Each structure stands twice: as C-alpha cells, then as structure tokens.
Structure 1
Amino acid sequence: MAEHEHGTMDTTEQENMFSGFVSFITKTVIAIIVLLILMAMFIR
C-alpha cells in the first residue's frame, strides 16, 4: 500500500465541485421561492 501523509491530498477538484453544488442549490431555491410568490399573486 502507498504511504499517505495527513494533509497532503490535493482537494481543489472537490472544493470546485462543492462550490458548484452550493451555487446550483442556491439558484434553485431562489427560483422556487420566486415561483411560489408568483403563484400566490396570480392564482386566487
């Protein structure tokens, strides 16, 4: 087995993926909130 030293792993790709995921979720939640507001305004 290969030796592993704690703290030497390159996590750049994981950080970019997580950042994209958080951005996607944020945009999706905002779109859902806007949709709910529009539905409340026009469907009565």
Structure 2
Amino acid sequence: MNPWPFVIAAYGAAVALTIALLLWSFASMRRAEAAADALRRQ
C-alpha cells in the first residue's frame, strides 16, 4: 500500500490545525487587548 496519501494528509492536517491555532490565538489576543483598553478607559 502506498503511504504517500497518508503522509500528505498528515502534513495537510498539521498545517491546517497550525493555521487554525494561530487564528484562534490572534482573536484571543485581540479580545484581551480590547478588555484591557476597556478597563483603562474606566
């Protein structure tokens, strides 16, 4: 059986999940900055 489709799928999943983690972290950082700015304005 040819292992390359599995290798490509594994790398594809790793890249997709890494990008998803980066986007989630960026969104979380933006929410934290907005909360800190809201506290600073009070």
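Here are some notes:
- Answer label among 1, 2 for the case where helix-only ellipticity at 222 nm (-39500 (n - 2.57) for each DSSP H run of 4 or more, over all residues; to 500), calculated from the coordinates, equals -33500: 2
- A value of 70 for percent of Cα pairs over 11 Å apart, calculated from one of 1, 2, originates in structure 2.
- If mean count of other Cβ atoms within 10 Å over residues 4-11 is computed and equals 7.0, the structure in 1, 2: 1
Taken together, the values in this text are just the output of simple stated rules run on the coordinates, not laboratory data. Given the structure is predicted, the values throughout are model-derived calculations rather than measurements. Cβ atoms are built from the backbone, for glycine too; each structure is taken alone.
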